[in-house]
Structure I
Amino acid sequence: MVEHVLVPFDGSPLSEKALAYACEEFGSSTITVFYVVDSHKDETAAIGWGDHPGEWEEWLENRREHAEDLFSTAHSIADDHGVTIQTGAAVGRTQEMILKAVDEYGADQIVVGTHGRPHLEEFVFGSVAEALVRKSPVPVTTVR
């Protein structure tokens with residue numbers, strides 16, 4: 001039986017769909033919605049930090065506020081399913097932080113949204129989902 005589900009969440013429609021699926025399928029388990037602040041992938045990040053004092057800290061505070069907005073959305077989705085969730089966030093490379101969170105939270109299942117491709121490329125995953133499927137020490141359910 002699955003006791004703790006980790007749901008990587010970035011506010012995209014696919015991450016919302018993954019959370020809804022986790023609530024439907026694993027609603028009696030602990031569900032942690034997890035957001036990663038990744039300056040390598042975030043389009044709001046500056047190309048070079050350090051040009052202005054405090055620039056990194058200001059950006060990071062902005063991303064923390066963004067995470068709280070995302071968590072508000074996640075709580076609404078969970079509430080719609082009658083499920084209570086917990087939230088967590090980390091700063092770093094997305095795949096690495098998610099895999100680290102599996103250990104930190106004691107998750108025994110990951111549910112992640114993935115980008116489906118049409119026709120012959122139908123089974124091609126997004127890079128994060130693909131990395132999780134390959135490297136995760138626990139089962140990964142992909143939702144599209």
Structure II
Amino acid sequence: MESGLSSLLNVSIDFETSHLFFPTIIHWIMAGLFALILVTKVAPFLVAVKRGERTLPIVGEPMDAFRFFGTLALIVAYFYLMAVVGNMFPYTGYGFLFVSIAFVFLMSLMYMHEWTKKAVIIVAINAIVAPGLAWFILAKLFNITLP
């Protein structure tokens with residue numbers, strides 16, 4: 001009887017796959033929540049659209065092509081240049097810092113409706129302070145490696 005009890009209390013861990021335990025649980029929880037959202041929110045909305053009570057919010061709306069494609073281009077350039085600049089200053093996080101400053105500045109300018117001197121100065125200060133603060137907290141305080 002002792003051998004049966006000791007086998008119940010014996011724990012063996014497969015270290016090659018043990019790191020996948022919690023991500024697998026999280027994936028299933030997220031899939032379940034996604035299905036729940038589809039059933040409770042999207043399906044009734046589509047039924048209302050089919051009956052003519054509601055309309056799809058995107059169809060028929062004018063599109064700002066400059067901002068849409070500009071945003072896509074800036075995001076692609078941001079991730080590409082972060083690696084390029086990060087390789088110039090390895091293990092410092094300067095790739096994140098310098099490219100994030102330019103990204104925030106250009107993205108803010110692109111979405112700004114009125115370009116006044118005061119607004120551009122505020123955007124420039126925000127573009128320096130926000131990524132600088134994030135870089136300082138992540139790279140210096142928490143020692144998180146940034147590109």
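Coordinate-derived values only; no laboratory data. Computed from a prediction, not measured in an experiment: that's the story for all the values here. Cβ atoms are built from the backbone, for glycine too; each structure is taken alone.
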Which of I, II yields 24, 18, 11 [semi-axes √(5λ) of the Cα gyration tensor in Å, for residues 68-131 alone, calculated]: I
Top of I, II by FRET efficiency 1/(1 + (r/R0)^6) of positions 12 and 36 (r between Cβ atoms, R0 = 30 Å, to 0.05), largest first: I
Parent structure of the calculated result -21500, given that helix-only ellipticity at 222 nm (-39500 (n - 2.57) for each DSSP H run of 4 or more, over all residues; to 500) is the read-out and I, II the choices: II
Comparison of I, II by relative contact order in percent (Cα under 8 Å, 6 or more apart) - largest value held by: I
Structure (I, II) behind the derived value 12, 41, 32, 13, 2, 0 of P(r) over Cα pairs in 10 Å bins from 0, in percent: I
